[in-house]
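Novice: Quick heads-up: structures coming right below.
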Structure I
Amino acid sequence: MTIYALSSGQGVSGIAVIRVSGSKTKNVIKKLTNLPIPSPRVATIRKFSKIDNNELIDEGILIWFPGPNSYTGEDMAELHVHGSKSVIEEIHLSISKIGGCRLAEPGEFTKIAFQNGKINLLKAESISDLISSETEIQRQQALKIMSGKSSDKFNSLREKLLKILSNVEAKIDFPEEDLPADIIKNIKNYCKHNKNCYFVKSFGKVYYFSTLKIVDAVLGNSSSGILEVPSFKKTTINIGNRQLGRLQATSIINCKLDFVDITKAIRKVFSVEQKKLISKTKNIFYKKNTSHKIIKTIKSFLNNE
């Protein structure tokens with residue numbers, strides 16, 4: 001499917017940029033201009049006409065980007081026209097009449113670029129951050145990520161974390177196997193060199209439950225995340241298959257032991273939808289006065305003995 005959309009933002013302006021991407025891009029260019037495809041990556045003046053009666057819509061600049069050497073990795077074109085509402089609507093209408101073409105969804109060009117390996121997930125996020133940046137600090141941070149400086153750092157941390165996570169999961173699932181003996185040492189070393197990370201060998205009940213009151217979420221694959229965390233109205237990101245098959249509260253997000261999947265789950269924790277869900281969540285394992293009922297049952301058993 002070939003997609004098209006206004007890429008320069010809504011509103012009247014001197015110039016508007018309409019982007020087209022997909023296998024039908026060549027056909028779109030030919031039908032709008034009635035001329036051959038121009039040289040790649042060269043700004044070329046063209047007249048754009050309605051495809052059904054050749055009535056002139058506007059005159060502007062056409063740039064042709066043959067895939068895979070384009071932003072999306074597909075055949076792509078940019079139409080630089082005058083930014084009036086009528087011009088944009090007429091060009092959109094003409095493209096819509098060409099088979100296999102549809103209006104792009106918000107962010108779809110960047111999504112295709114990511115799917116085709118032209119950019120990584122961090123760069124995709126940074127493009128959105130740069131577009132919406134309002135301060136100098138926000139702009140600089142977005143550019144750092146786009147340039148790959150932050151990406152290299154995050155990828156290095158990612159590799160270390162994945163190795164630690166895989167070792168921890170293996171130690172839990174296969175305690176009898178001959179696994180690396182320095183797993184805890186590696187975790188301690190990682191936390192030592194990362195100021196936002198802390199290693200605690202054992203919280204104990206009081207400190208653990210106190211911590212649950214102030215955290216945004218619990219990430220891992222322990223039973224506590226399923227049984228106890230929902231009572232604190234906090235999200236549990238349950239990684240892997242260890243807890244699957246158990247009854248779960250609606251606050252629990254299940255994900256794979258995969259960087260992209262875990263990243264999506266973390267982002268979901270801070271979404272408006274998840275926060276609304278958390279405010280209404282109930283622990284399905286909780287029953288009122290359970291401890292009193294247990295004591296009563298034990299006393300009854302002992303009395304009968």
Structure II
Amino acid sequence: EHNLIAFRQGTVIEIPANALVLKNGEKPKSMSAELCVAEFYDKDDIVAADLCTMAGDRMLVSGGMIHIRAFCDEGELVLASGQEITVYMPNMELNNEMQTFHGEDKNGLLNWNLSDRDGVETTNLSAQEYFDEKMDSQNTIADVDSETEWGEFSPESERFGVIDGVVMNGASPSGAHVLTSSKLEWINCDRFYEVENKTNMLVVVDTTSSVAVRMVFHDIKSVMPGYVYQKEKSAEFKNIPVGERVTILVYSVSKDTTKVKFGMKDLLVGDKPVVDLSVLEEMTMDDMKQRISGKF
């Protein structure tokens with residue numbers, strides 16, 4: 001059966017009939033499947049999930065990320081060879097330079113690889129209008145209530161209905177980016193961010209415990225990881241665009257994930273080549289999430 005499914009932040013995924021198969025390539029006997037999707041459009045969500053916007057050493061600007069997995073009684077499902085899904089991603093700022101990227105773990109960080117698919121389409125149509133026009137028919141979009149929790153990507157509750165519209169940060173999106181993907185799991189709508197005037201920055205940190213260092217950009221949707229050098233007690237950011245307003249975040253999460261040591265500092269890239277964030281404040285995970293909520 002052909003499916004159109006909408007999620008809480010406005011993502012709509014089109015899955016063609018018979019597109020999902022078991023990992024061994026066999027068609028499942030199950031007549032239904034569970035779709036688990038997490039959406040990451042806001043920088044708050046991106047930071048909370050410890051995601052970054054890098055393709056190797058190249059900086060990306062994100063138009064939205066999703067993580068999608070599918071299951072049936074027989075196991076996990078993947079897209080069959082030659083099949084693809086269509087993903088409608090609402091956005092406040094449309095850009096014709098967007099491309100499709102797929103995520104893979106690289107040394108504990110999610111790195112984004114450029115897909116070999118064609119470029120991303122932009123549209124000013126609502127999801128309902130877009131898919132009605134695409135398929136030249138009236139379609140019903142099922143609405144699944146998805147949650148984005150810290151480090152959790154499997155919504156547990158589902159409810160079905162028809163969506164009327166989408167609200168992002170209190171404003172309706174002006175349109176959407178639409179992409180196709182031959183893979184599930186991590187999918188990102190991004191563009192490369194290239195500038196001539198770049199610099200490096202060193203952040204002094206306490207490396208007696210495992211620590212994460214991130215640079216969050218205020219005026220573009222980008223999060224850059226700092227590369228930590230344990231012996232030097234520092235983290236380095238390379239090839240940063242000069243003149244950008246950023247916030248440096250440093251945090252170390254306890255093994256039971258209930259406590260975190262946290263520090264942050266706002267600055268303009270180029271003003272200070274070295275930043276000291278070696279002294280962190282201990283707090284709960286909820287306190288940290290509250291500190292960064294709406295910050296960027």
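Novice: Determine which structure produced the value 0.90 for FRET efficiency 1/(1 + (r/R0)^6) of positions 240 and 288 (r between Cβ atoms, R0 = 35 Å, to 0.05), calculated from the coordinates; the candidates are I, II.
Specialist: Derived from II, not from the others.
Novice: One of I, II was used to calculate helix-only ellipticity at 222 nm (-39500 (n - 2.57) for each DSSP H run of 4 or more, over all residues; to 500), giving -2000; which?
Specialist: So the calculation was done on II.
Novice: While we're looking at this one, here's another question. Once Cα Rg over 2.2 N^0.38 Å is calculated for every structure in I, II, which label goes with the largest value?
Specialist: Largest one: structure I.
Novice: Starting from the value 10.8: which structure in I, II was mean count of other Cβ atoms within 10 Å over residues 8-15 calculated from?
Specialist: I
Novice: If you work out relative contact order in percent (Cα under 8 Å, 6 or more apart) for I, II, which one comes out largest?
Specialist: Top value of relative contact order in percent (Cα under 8 Å, 6 or more apart), among I, II, belongs to structure II.
None of the figures in this text is laboratory data; all of them are computed from the coordinates on show. What you see is a predicted model; the values in this text were computed from it and never measured. Cβ atoms are built from the backbone, for glycine too; each structure is taken alone.
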